[in-house]
Structure I
Amino acid sequence: MKLLYFDLEFPYLIKNDGTPTGGAAVEWESWIEGFDNLGHDIQVLTWSGAHKFIGNNKKYKIVEGIDLKNGLPILKWFTHRFAKLYRAISNTKPDVLIKECANAYTGILAIIAKLLNIKFLYRVANDLDTDNRYKKKLSLFDRKLYEIGLILSDYIVCQNQYQYNNLIKKFPKKKITILYNPIKNIKRDEKEELKKEYIAWIGIFQYQKNLPALLKIAETLPNITFKIAGKEDSGIDKKSLEALNKLKSLNNVNFVGFLKREKVKNFLKSSYLLLNTSHFEGFSNTFLEAWTVGVPVISTKNVNPDGLITKFSLGIIAKNYYELPKIISDFISSNKYKSYEKKCYDYVQKNHDPNYLAQKFIFFIK
C-alpha cells in the first residue's frame, strides 16, 4: 500500500539536533520501519524546506507540502496552506492519508482527502483527545476543525481501550480499532549487568507531566537520586515552572537536559525504575523504551494503559501520588526491580514489534 503520514515535527527527529519533538514523531519512526520492512511505500508529508534542513538522510521519503513562515493567522489556511497541502497530496496519490494529534490539520487533511477520494485515517495521540478535555486544550478554530476531521475520517486507530470506548460511543458505525505503539530496535544483551544508581524521569516540562507531584516525591526521598531528562515547554504553566525551579535546588535531583533518541535507552539502563507522574497520557513511548532494557515503570492509576503494567507485571501502579514515595522506597530497598527485567523485555518483544503491528495496521485498513 501507499501511505502518506503528516507530521511537522518529524524533520527535527531525523535531524536529531536537540529540538524537542512530541511522542507522535517518535512513535511514527517505529511505524515507518515496520511498513518499510513489509514492503509498503510510506512517505512523510511535512513543511517546505525540510529536505534542505535534514540534509543527506535518504532513509525517509519526505514530501514538502506546507509553508509555515508566510500568512496571517486564520487567513493563511484559506490563502496558501490548504492549496499547498492539496497539491502535495494530489501529486503523491496515497491510498491512505494518516494524521496523529488533535488540531486544525486533522480537519484540513480530512477535507482534502474527501475531495481527492483518498481514505483518511486518524491515529489518536492522547486520552484527552477522545473526551471533553480537548475542548479546553484547543482554540475554537482548532477544535472545530479537529471535530470535522473525526467526523470525516474513514478509520480511527486508538492507543488503548479508554480511547476506543469514548470514540465508539460517538461514532458507532465508524471503523475503529486499538493498536499499541511499536518500538524499534528491541534487542537484549543478557550478559550486560549494570549498576543501578537512580530513578529516571523523562518528559517535556509542562502541565501534563505533573512536575509538582515529582517535586513532592523527590523531597520525601532525599536519600534517593533522581535524574530528570527533558526540556522546558515554551508554554509552561506557572505551577510547573515553580516546581521546576524548586527541583533544581534539591541536592538529590540531577538534570541531564534533553536527550537525543539514541541516548534514551542508555539513560534508562542504569535506573532502578522509570517514574511517571503525568496527569494523563495515551501510550507513552518512554514506557516501551524502559521495558526494552528491562526497567519497570512506577506510575499511578491515571496512567496505566489498558492495565498493562499490572496485568503483565511491568511495574507498580499506585492509587494516588501520596503512595508513590513509600512504594519507590520499598521497591529499591528490597531489590524488587531485579525480578522485573525479563518480564519487561519479553512483553515488549512479543507485543510491540514494528513488523507485527504494521501488519495488523494494514490488515485493519484492508
Structure II
Amino acid sequence: MMEREEVAAIGEQTLKALIASPSVGSSSTIVRLTSGTSGGLPLLIATGYPREAPGDMVGDEGIERVVYCSGSMSARLANALIVSHVSDGAVMQVLAVDAHDLIPSLKALLEDFRPAGLVGLSSFISRVATYISDTSAKWVVRLTFIGESLSVMSEQSFKSKFPNARQTELYIAHETAGYIGTRLCSHLPRGHFHPARGISIEIHEPDAENAGDLLVTTADIFQSMRLTHYRIGDIGRIVAGACPCGKAVTFELFGRKGIDYIKLSGAILRREEFDRVVALFPGLIGDYRVEARQSMENGTPKGQITLRIYHRTRSLGPDVLRGFGETFARNLFLTPTKTLAELVSEGVFKALQIEFSERPFKEGRKDVKLVLRS
C-alpha cells in the first residue's frame, strides 16, 4: 500500500525528469501543487492530464461560456487553458473568479457574460450564484462540481437556482494526474462515480457498511511513473452490481477522512448528517463548525463533539443553548439506529458542547465543517 510520503518521492522523480527533458510533452504537462488541507505537507508533482478533461469539465451541451470557481490563481489559469481547448475549432470563453471578485460589479459582469456552465467547488459556486440573476440562471445548462462533496441541501438549492442545469461531479486529486472518478452518467446519484479511464479502485479493510480507505491505482501519471494502491485519504465503498449504463464498477465517496467522515468511539460522524440536522434550525444557525475528539476514561474511549454556531443577528443565552443542544442531540444519528443523545445516555459520548461565535468563521478555499482533533 502506497502512502503520501512515497507519492512525494515519485513527485520529486517527475520534476527531475521534466527538468532533464523540458520540451518532452510540455504542451500536455502540468506541475501540480496540493493544498495540504488534509494535515499533510504540500506535495509537488508533474503529471499529464487526461485528453477527455476539457469535455468532462464543460460537457457536450454546446457550452461556449463557462465560469470557473475554484483554486489559486495558477490553478484557475491552468484549468482555463485546459477548458479553452475543449475541441479543435470550438469557441470557448472562460471567466475565472476567486473570492476577491465577489463585489457588486460582478453581477453586471455575469449578466453580460451570461454563462452556460459553472465549474468548481460547490460552496464557492453557491456564493457566485447570488450574483447571477434568476433570468440569467435559466441559461445555465451544466454545473460541474469538483474539490468537495456535494451535499443534499446544496443539490436542492442548485436545482432551484438553476432549473435547466444538469448537475455533474468530478472526483479529482492533483497527485493522481487529476481524475479518479466521474459522475457524468445519468444513472448515478449524488456522490457516486465511475472510475476514470486508467484508474482502478479498491477498499482497504472495509467495515460493516463496506466502507473503508480508498486505494487508487493509476495508469502512468508521467512518463512510466504510476501510483499503485495509493491510500489517498478519502473514505468510500464499492457499490454492488453493474450500472445500467454498462459500466462494471461504481463507487460511493463519503469524503475526506477526518474532515467529511470521522470514525469516533464506534460511531461515525458524517458531514451530510450534520447538514441535515442544521437545516432543522434555519432561524438559529447561519453557519457551523464541528470539532470532534476522543479521550480515554477508565480505559474506555469516549467521544466528544463541540458544535460552534454563528448567526449574524442574534446571540444566544444559556437556556436557549441548553434546549437547542438537547434537541440537536436527539436528531443527530451517529449510527444507523442511535442518536447522539442515546450514545450520551449509554456513556459512549460526552454531552454535546455548544459554543456561540460572535464573528463569522474564516472562509477557506474549501468549506470545511468537521475537524478531528487529537
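Rule-based calculations on the coordinates, nothing more; no lab input. On a predicted model such as this, the values are computed, not experimentally measured, just so you know. Cβ atoms are built from the backbone, for glycine too; each structure is taken alone.
Laid out as a table, the results:
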item	result
Comparison of I, II by relative contact order in percent (Cα under 8 Å, 6 or more apart) - largest value held by	I
Structure (I, II) behind the derived value 141 of volume of the Cα convex hull per residue in Å³	I
Origin of the derived value 14.0 (mean count of other Cβ atoms within 10 Å over residues 230-237; candidates I, II)	I
Which entry (I, II) yields the derived value -12000 for helix-only ellipticity at 222 nm (-39500 (n - 2.57) for each DSSP H run of 4 or more, over all residues; to 500)	I
Winner on mean count of other Cβ atoms within 10 Å over residues 294-301 once structures I, II are ranked, highest first	I
Highest-scoring label, criterion being mean count of other Cβ atoms within 10 Å over residues 62-69, among I, II	II
Of the structures I, II, the one that 3.4 was derived from, the read-out being distance in nm of label points 7 Å out along Cα→Cβ at positions 310 and 342	II
